[in-house]
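Structures for review follow.
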Structure P
Amino acid sequence: MPYGESRERFQETLEIILKAWTEEPFSYTGKYYTFQNLSVVPKPYQRPHPPVRVAATTKETFPQVGRLGYPIFIGLRGFDVFEGGQHLQAYRQAWREAGHPGNGDVFLRIPTYVAETAERARSEPEYSTLRSYRRLAESFGTSAGAAGTTASEERVERSARLSTLGYDGLLQGRLAYGTPEMVATRLRELQHTLGLSGVIIEPNVGGYIPSEQVFRSVRLFAEEVAPRLR
């Protein structure tokens, strides 16, 4: 599928999903998809439909979703906290200019690891985390050619930046690793800086952290970090 079609295809798909949830039967004629007298069952229990939250991963996506008035997910894979803040400014500006009430709604997905000591919180997830981000750098590099001009440039830049970014750089700009107090402080700072409505933790970046360590980290987060965020 040509990358240049992805944004239009996404928009059509979202329109179809909303119709499927709320209308019966419905027809749709678009540039890429056409349906006649389609009925989807069962309908959602929530009315008019479940909440819609869109993942924003590229520079162009933020103002687009802001204009549409949808809450968003952001992550710290392709960009760091500073860049994320800049993208959120564009999202919120587009949100307000489109006449939507409030200032947008943002959830942050962030790699999170909690341990009893700062040294363990740093060392235990290091291999898995670095492996994950190195593979991500390779992915950005190999997929750049398939993207459009602007997206291609963005992916090349992300690949180059991640390829040279060490563990300390990741800890500073893309991770929440530490003792319960350190992680709670980090997440409160991000909530204030980025204007977050919520946080989704990613407890095993790369998938190579031993399960007993992941379970311990999640337990510490639930028992000692989450209560400090209320």
Structure Q
Amino acid sequence: MVNKVEVIKVAIVDDITRLAEMLKEKLIKSDRFEVVWCAKNGRDAIAMLNRNREIDVILMDIGMPVMNGIEATKEVNRKWPSIKIIMSTVFDDDENIFNAILAGASGYLLKDESPECIRESLKEVLNGGAPMSSGIALKALQLIRTGKPDTPKENIDFDITEREKDILEHLANGETYSQMAKNLFISVGTVRTHIENIYRKLQVNNKMHAVQKAKDNRIV
């Protein structure tokens, strides 16, 4: 059992710096948690662990370049099996849930969970639990019953133009509309129009989901 006064040491692995910082802010509002380090992909996380493995839990994104969260989870479990891993992602499809469980993830949370839910999930996983977002648990149970995920869908390009891909790449870097306009030599209004078109084509309503869906379908 985790001691009530013990500080839980957390690592965050996410290629979108802004999202990693938001997650960090959710945790450090409580003095019960310490974010020891952040990494931008699985390979960087392995390198960080080789230097500092005094980590209790890793909050691991799935869709990352170089080494994704599923591959990194397998490697961490092989080298440091005592470290718990909770997937922190926008992906709620059967294939990712199935692969995360097989890789050895101890929990699966969607990124829009409240700070309280994330903090309680970290405590739960260290007490032997398997925290999952509402809805994920039902899918996981179905996967256990069937033993396999639904057949994965082929990647879709959603008719995204080259300019919209540029916008998505800048969104993934956490840039503001003004920064994108400056870097792409277009107006803020034009940036906004492109983003509206991207949302419509991808059938999403915020930046985070747009970037993750684009990565999921290898658009960026």
Check: Computing distance in nm of label points 7 Å out along Cα→Cβ at positions 135 and 175 gives 3.1 for which of P, Q?
Finding: Q
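Ranked on relative contact order in percent (Cα under 8 Å, 6 or more apart), which label among P, Q comes first with the largest value?
Values: P: 20; Q: 16.
Largest calculated value belongs to P.
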Notebook entry, point to check: Out of P, Q, which one gives -0.89, -1.11 for log10 I(q)/I(0) by the Debye sum over Cα atoms at q = 0.14, 0.16 Å⁻¹ as computed from the coordinates?
Noted result: Q
Item checked: Which of P, Q leads on distance in nm of label points 7 Å out along Cα→Cβ at positions 7 and 63, largest value -> Q
Check: From P, Q, which structure was FRET efficiency 1/(1 + (r/R0)^6) of positions 119 and 167 (r between Cβ atoms, R0 = 30 Å, to 0.05) = 1.00 calculated on?
Finding: P
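Given a value of 13.4, 44 for Rg and Dmax of the Cα atoms in Å, for residues 127-182 alone, point me to the structure among P, Q it was derived from.
Working: P: 13.4, 44; Q: 19.0, 52.
This value belongs to structure P.
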Margin query: Quick check on the output: 15.6 is mean count of other Cβ atoms within 10 Å over residues 31-38, derived from one of P, Q. Which one produced it?
Written below: Q
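No value in this document is a laboratory result; all are computed from the given coordinates. Bear in mind that the values here come from a model prediction, so they are computed numbers and not experimental data. Cβ atoms are built from the backbone, for glycine too; each structure is taken alone.
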